[in-house]
1. As an exercise: FRET efficiency 1/(1 + (r/R0)^6) of positions 32 and 104 (r between Cβ atoms, R0 = 41 Å, to 0.05), calculated from one structure in P, Q, equals 1.00. Which structure is it?
2. Starting from the value 1.2: which structure in P, Q was distance in nm of label points 7 Å out along Cα→Cβ at positions 24 and 64 calculated from?
3. Which structure, out of P, Q, was distance in nm of label points 7 Å out along Cα→Cβ at positions 8 and 96 calculated from, if the result is 3.6?
4. Taking relative contact order in percent (Cα under 8 Å, 6 or more apart) from the coordinates of each of P, Q, which one would give 33?
5. For structures P, Q, which has the highest computed value of mean count of other Cβ atoms within 10 Å over residues 16-23?
6. Here helix-only ellipticity at 222 nm (-39500 (n - 2.57) for each DSSP H run of 4 or more, over all residues; to 500) was calculated and came to -20500; which of the structures P, Q was it taken from?
7. Can you tell which of P, Q yields 75, 39, 25 when Cα extents along the principal axes in Å is derived from it?
Structure P
């Protein structure tokens, strides 16, 4: 049986770069977001996770689905898949590392090797559509 980790993430692009996070003790960068709690909608998960990780408030009415992507989960046993449902959305405040997040950075397509496998798929999509340089 295959396990699926269900995550919702926030795609924040600025000048052709994407906001990424690095958790304490981790070497790879991840698009901010996290696992869905029982009975949470995509939007509920997005708002809660981004508030917890970045100390900002997502504007719910502006959330737009970018895509849903799947890959082998980084750092997990073979057969464990992560499914990431990605949204863009406007926000309030300035993103600040919080909770387990140690670092925020803006990455370009050249940084693709430093992100998780599912993030690499997302980087490819955003690069091919001209949104990530």
Structure Q
């Protein structure tokens, strides 16, 4: 038998804030149960599972729009579509890693110029940041 819980208990069970639940409802990631006259909305237990799914997907770098797509694919026979979304996410992560490595290398080179005393004028880091290009 499935119990129902208030939004506060749902938030506690899923490890999120009440406002997070309301935000996900506005974004269409969670259904908002009917509010009885002079009562509280009650959420089914499986809402905890859905909230945890959303949080784990976010931790893997998926946006809320991408998570909405994943939730629509939740079912049998959707593995190929889900894999495609995951592969796209991996490609984006690899591009970000490449960009971050290039940024690290550029900053490291500028820092070496400062450390080695190669700069006889303005600081090379400040000069690069101040360029109007």
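The numbers here are math on the coordinates, done by the rules we state, and not lab data. Remember, predicted model here, so these are calculated numbers, not experimental data. Cβ atoms are built from the backbone, for glycine too; each structure is taken alone.
1. P
2. It must be structure Q, since only it matches.
3. It must be structure Q, since only it matches.
4. P
5. For this comparison of mean count of other Cβ atoms within 10 Å over residues 16-23, the top structure is P.
6. The value was obtained from structure Q.
7. Computing Cα extents along the principal axes in Å on every structure in P, Q gives 75, 39, 25 only for Q.
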